Structure 1
Amino acid sequence: MHHISAIVGRQLPFLSIIVPLWLVVTMSGWKSAREVLPAIIVTGVCFAVSQFVVSNFVGPYLPDIIAAIVTIIGLGVFLMFWKPKTIWRFNGVVPTEKVTCLFSRMEVVRAWVPYIILAIMVGLWGMDRSKNSWSPSAPP
C-alpha cells in the first residue's frame, strides 16, 4: 500500500499546484487571479510539497489532511505579510470594518483538538510497527 501511496504522491502534486488557480479563475476570472497570484502559488506549493512528503515518507492515510493543515498555516502566515491591491467581492456584498475573531485562543485550540487527535491516531494506525503490535494474530 505504501508503494501505491508513493506513486500517487509523485503525480498529484502537479495537479495540486494548478487547482488553486483553477478555483480562483472559475470564481472571479483571470484578472482577479493575476492580482492574487502570489497567494495562489503559496497555496499550491504548500499543498503539493506537503502532500508529496507525507505520501512518500509517512504513508497513505494522512497526505491530504496534513497537506490541508500545512496549507492553511502557510497561507495564513503569508497573508500576514502580503495583501492584494484589490479585494474581490461578490456582487452586492458591502465591505465592512476589520474583522476580529470573537473566540479566545484557547477556544480555537479546543476546536482543533479533535482533528489533531484524529490525525495522530490515523498516523499511528498506519505505522507498520503499530499494526504488528496491535494485531490479534501477532505473537505475544
Structure 2
Amino acid sequence: MNLNPYLSFNGNCAEAFKFYEQATGGKIGMVMTYGQAPEGPPVPPGSEDWVMHASIKIGDSVIMGSDAPPQYFTKPGGFSVSLNLETPEQAEASYAALSEGGEIKMPIGETFWAQRFAMFVDKFGIPWMINCEKPMG
C-alpha cells in the first residue's frame, strides 16, 4: 500500500512539477493534459494544456497533482508536504531550492527534535516542511 499526496493547482501544475523535479532531483513520470481527454476538457476554452494528471517520484515517494477546473479549485490549506532528509546539508539545499520565491513561515534551523527544520509555502501556493531529524538515542 502507498499513500501519495495529490496536489491541486490553478493552471500551473506543469510549471510546478518541473520546478519540483529540478529542486529535488526527482523524476516526472506521467503527464496527461485535459486536451488529451477523449470526452473533452472540463476546463475553460484555451486551458486544454492544463494538467489533468501528473506524477513525480521524489526519493522513494510519489506526489501526484493536477490543475483543478476553476469551479473546483480551492487554495491549499490544512496540510504540508513534508520532505525528510538524511543530512543537514541536504535539508538546507532542499530548503533553498524549494522555498525560492515562496513565503517563509519558519526559516531553516535546529530544533529540539531536528538537526534542521523549516516551514514555507512555495511559489505555487503549496505548504512544505523540511525535516532532518536528530539521531535517537
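Computed over structures 1, 2, mean count of other Cβ atoms within 10 Å over residues 76-83 reaches its largest value in 2.
Name the one structure among 1, 2 that FRET efficiency 1/(1 + (r/R0)^6) of positions 20 and 92 (r between Cβ atoms, R0 = 30 Å, to 0.05) of 0.75 was derived from.
On the way: 1: 0.75; 2: 0.95.
Only one of 1, 2 returns 0.75 for FRET efficiency 1/(1 + (r/R0)^6) of positions 20 and 92 (r between Cβ atoms, R0 = 30 Å, to 0.05), namely 1.
Tell me which structure, out of 1, 2, gives -24500 once helix-only ellipticity at 222 nm (-39500 (n - 2.57) for each DSSP H run of 4 or more, over all residues; to 500) is calculated. Going label by label, the one that fits is 1. From 1, 2, which structure was semi-axes √(5λ) of the Cα gyration tensor in Å = 31, 15, 12 calculated on? Of the structures listed, the value fits 2.
Starting from the value 0.9: which structure in 1, 2 was distance in nm of label points 7 Å out along Cα→Cβ at positions 60 and 84 calculated from? The read-out comes from structure 2.
Read-outs: derived from the displayed coordinates by stated rules, not from any lab. No experiment lies behind these values; they were computed from the predicted model shown. Cβ atoms are built from the backbone, for glycine too; each structure is taken alone.
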